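The numbers here are math on the coordinates, done by the rules we state, and not lab data. Remember, predicted model here, so these are calculated numbers, not experimental data. Cβ atoms are built from the backbone, for glycine too; each structure is taken alone.
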Structure P
Amino acid sequence: MENKFRNVYCGEVNAKMEGKEIRLAGWIDTVRNLGGLVFITLRDESGIVQLISKEVEMYSKLNREATVTMTGKVLLS
């Protein structure tokens with residue numbers, strides 16, 4: 001169900017979405033700063049997604065359990 005906060009749930013993200021821009025909403029589970037990259041685990045009622053960004057400073061003040069809306073491109077490793 002698409003709304004202003006999300007157009008897909010974490011549990012619905014799959015390989016068919018690779019390369020597409022999506023918008024997720026949920027709770028921050030973990031934030032790990034590895035120098036040049038920040039890894040964020042985002043969860044909602046349907047599942048968990050790992051987000052990766054080079055914008056380390058922008059995400060440095062995120063706390064566990066903060067609610068966020070994130071937009072980005074799906075990339076598979």
Structure Q
Amino acid sequence: MLQDTTELDFNGQSIDGVGPLSYEAQRGLYVHPTYAVSTDREPLGVLDAWMWAREPKDANGQRPGIKESTRWVEGL
């Protein structure tokens with residue numbers, strides 16, 4: 001199984017439901033897919049995919065919600 005997190009950058013577009021990316025001013029979504037690959041390196045397909053928008057940081061600089069590292073564990 002292969003996992004990765006990708007940013008979908010919608011900066012400059014008026015789309016509802018997006019949140020901050022790597023920089024608070026960037027707007028978009030995150031996708032964390034889990035791909036299945038055979039031992040012969042043949043792609044078998046996507047087993048799972050999480051898509052989410054980050055919450056903005058609060059006054060203390062903390063981001064509410066679950067830790068994003070949880071996506072890696074859930075992918076297992």
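A few notes on this one:
- Among P, Q, structure where Rg and Dmax of the Cα atoms in Å as derived comes to 12.0, 36: P
- Test item: distance in nm of label points 7 Å out along Cα→Cβ at positions 41 and 65 calculated as 3.6, pick one of P, Q: Q
- Source structure (of P, Q) for distance in nm of label points 7 Å out along Cα→Cβ at positions 17 and 49, computed value 1.4: Q
- Among candidates P, Q, the computation of helix-only ellipticity at 222 nm (-39500 (n - 2.57) for each DSSP H run of 4 or more, over all residues; to 500) that gave 0 used structure P.
- Top of P, Q by relative contact order in percent (Cα under 8 Å, 6 or more apart), largest first: P
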